[in-house]
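What follows is a set of structures to go through.
Nothing in this text is a laboratory measurement; each read-out follows from the coordinates by a stated rule. Computed from a predicted structure; not experimentally measured. Cβ atoms are built from the backbone, for glycine too; each structure is taken alone.
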Structure I
Amino acid sequence: MKTKSITDEMTKLSEIMTALRAPDGCPWDRKQTAATLKPYILEEAYELIDAISKNDTAEIRDELGDLLFQVVFIAQIYNEKQQFDLADVALSISNKMIRRHPHVFAGENVNDHAKRWDEIKQQERVTKGGKNKLMDRIPENLPALKVATKVASKIEKQDLNAQIDKIQKKLLRLKIPTEELTINQDKINHILADILFATVQIAKSLNCDAEDILRMKTIQVMTQSDT
């Protein structure tokens, strides 16, 4: 009985993708671009997160496959332009992981692994001609809650009690007559934004992921609504 081989299966998947994009392949696959695949990448990533949350092993495997297919798909598109291929993608991430784990691959004595990771990441950014400003370090297409969480982790930590007091004061400012809600919409938006960001900071201070706990609460509300 032939055993599974990572190399064989990845080669097979790459060949399938090449066939789908060939002149006599699938019309839908042939007309796709990296830009048109963006929503599918996001959808597959969220479906994988959902499978992990359910701890469904079979579904996790299948969703990982769907996400992997998007990687192979985009690599094939750029391979057709003779810019890079799937092997280049694998080589790039392999080199990156080796660089960012000097305590494993270079015998470096590292006490704070997260700090060292960030230092190496910043060095890489500078080498590529990038900037180390916060706005340049966080992808602008991330969901707002994820961006807020990343920003909260980068800026100076705020006192937990001070953040709670801030939220309480902001909530009191929302106690306005109903007829003024429309008139003061901009003011309300600013107050709510302050409350939301302060809440994210509190979650970060308590080592909680705001995205995860909000998702869990939303699922709980949906479940209760359906009963």
Structure II
Amino acid sequence: MVRQGDRVTDDVRSTSAGSAQKRRPRGSYAKSVDTQEAILDAALGVFAQNGFRSGSLREIAQRVGISEAGLLHHFESKARLLAAVLDRRDELARAIVPSTSEDGVKTLRGLIALARFNASEPAVVELFCTLSAEATSAAHPAHAYFIRRYETVRATVFAAFSDLEGRGLLRSGVTPDGASRATIAIMDGLQIQWLLDRGLMDMAEDLHTFLGTLTSADL
């Protein structure tokens, strides 16, 4: 059986690939874009494994096969590179869970699809868990980013449950505020447990089951 979330994830992959082919630049600019993408891929891996503070530009440059000076030609600082890595992650997430959707069912299906997509991209999950823990310090360059991110995610999920409440699809005793906070906490917790033992659970299935305790909607 193919669920809606599976179709969404597949659509994101095919759309991203198709768009990249159509917009692929040529010549020296194409080489520069390819190098930037390689740097972002390497940075994701290094920051995920070592965190921002311990992850070095030298190691990132070595993985790409360029000098540290060459890396800084594309991204002028380590903080700018981190911002670019996080922006790319968010672009993928927004393609799966649009923050502007007014359909609560569509949003929750998107969250399940996102959990399924994340399971296919372990480095992205590791990056998020590592950096979100580091960024609790106000001095961390991603501190403001994570504050904004959680504000945006809470607003999106709250709007979804508010829509379901208006349609009579929330279970007895469930409120949009409590449901949105619990859903985000469950998603973050599932990611940590999954990283510790990837054979322990199916994040998408467990999230689907949890959401079923909050709403009677067909997800």
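Side notes on the structure shown:
- Computed 19, 35, 35, 11, 1 for P(r) over Cα pairs in 10 Å bins from 0, in percent, for residues 76-139 alone - originating structure among I, II: I
- Origin of the value 22, where relative contact order in percent (Cα under 8 Å, 6 or more apart) was derived from one of I, II: II
- Comparison of I, II - label where mean count of other Cβ atoms within 10 Å over residues 148-155 is highest: I
- Structure from which -23000 was derived, helix-only ellipticity at 222 nm (-39500 (n - 2.57) for each DSSP H run of 4 or more, over all residues; to 500), options I, II: I
- Value -0.61, -0.71, -1.05, calculated as log10 I(q)/I(0) by the Debye sum over Cα atoms at q = 0.11, 0.12, 0.15 Å⁻¹, assigned to which of I, II: II
- Identity of the structure behind 14.6, 44 (criterion: Rg and Dmax of the Cα atoms in Å, for residues 108-187 alone, calculated), options I, II: II
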